[in-house]
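Rule-based calculations on the coordinates, nothing more; no lab input. Only a predicted model underlies this, so the values are computations on that prediction, with no experimental measurement involved. Cβ atoms are built from the backbone, for glycine too; each structure is taken alone.
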Structure P
Amino acid sequence: MKTISDIQPGQGEEIIEKEARVTPRTQSRRVALQALYVWEMTNEETTIIIKNFNEDGLLVDLEFDLFKELLTDISLQSVELDAVYAEYLDRSVMMIDPIERNIMRIGVYELKNKPEIPYKVIINESVELAKRFGAEDGHKFINGILDKASKQLRSLEFQAK
């Protein structure tokens, strides 16, 4: 992970500029990931998590409906979503870091339920979440697993190539 001292002169502006271009949809996924982590660690009801996130000012600059859908639906479907990618793992789902597990849940959920979003976009968004919030090489793991899952869930997109 980069520290302030690792950034060369001029790079800071690029990083800030790049962060300034975060779309509301990307921000929705970021905050949903954080909320899913809270849900998984505390077993708190999603309505309480939403209320707390709102009170903490975390629900700004995002698409609230997408955030709420991801948090609510993924928390209700977590076992089914885990089953989709479990077959591609070399260990049990519960051995996966909770951040990576919830990133894969978001990715699988969108692959299953958001056909209007190309699978490559979903995988890229998931990889970016992993780079931002996950372990050092977690993004490579996420990429590999979601790539396999996308071939199963989006077979028509692969046939169209």
Structure Q
Amino acid sequence: MKNDQRNYTTTVLVDQTPEEVFDAVNNVRGWWSEEVEGRTNELGAEFIFHYKDVHRSTQKITEFVPGRKVVWHVTKSRINFVQDKSEWDGTDVVFETNRKGDKTELRFTHRGLVPAIECYGGCSGAWGYFINESLRDLITTGKGKPETKEEEAMATATR
């Protein structure tokens, strides 16, 4: 499996329209982290995600097609639980929506997050939660399960 270059991908099928799904994806604070800094909903925007002392990354929106596709290019990362702290640098996080009959499919792909890199297990597990649970809940109920400001404050206070 060392040469396996398959990118991490997962899909979600929902009743909402592609536009509703797209809007939820771009509400990053509503499903990934309330502590995201910067704009997350327009071409060329940059934002920073951080989680405790574990993960910090800067994403630039390089493709933005309303109702269809958004791509985040990771320009800088620091993942503290692996040897190569910058494993995400130069990777792309891709969200694509397509109609499947009367439903909408959201396809999530993290290009560059492949089984050959050390953070694949932990990072794909985290993406699985955030896409298949938190983002899905935001899309279907209007309420996601992002990392909260309180969780971040408690982590900071215990350092």
Exercise. Ranked by distance in nm of label points 7 Å out along Cα→Cβ at positions 26 and 122, which of P, Q sits at the highest value?
Worked result: Q
Exercise. For relative contact order in percent (Cα under 8 Å, 6 or more apart), which of P, Q scores largest?
Worked result: Q
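P, Q: which one has helix-only ellipticity at 222 nm (-39500 (n - 2.57) for each DSSP H run of 4 or more, over all residues; to 500), as calculated, at -23000? The partial results should precede the final answer.
Values: P: -23000; Q: -6000.
Attributed to the structure labelled P.
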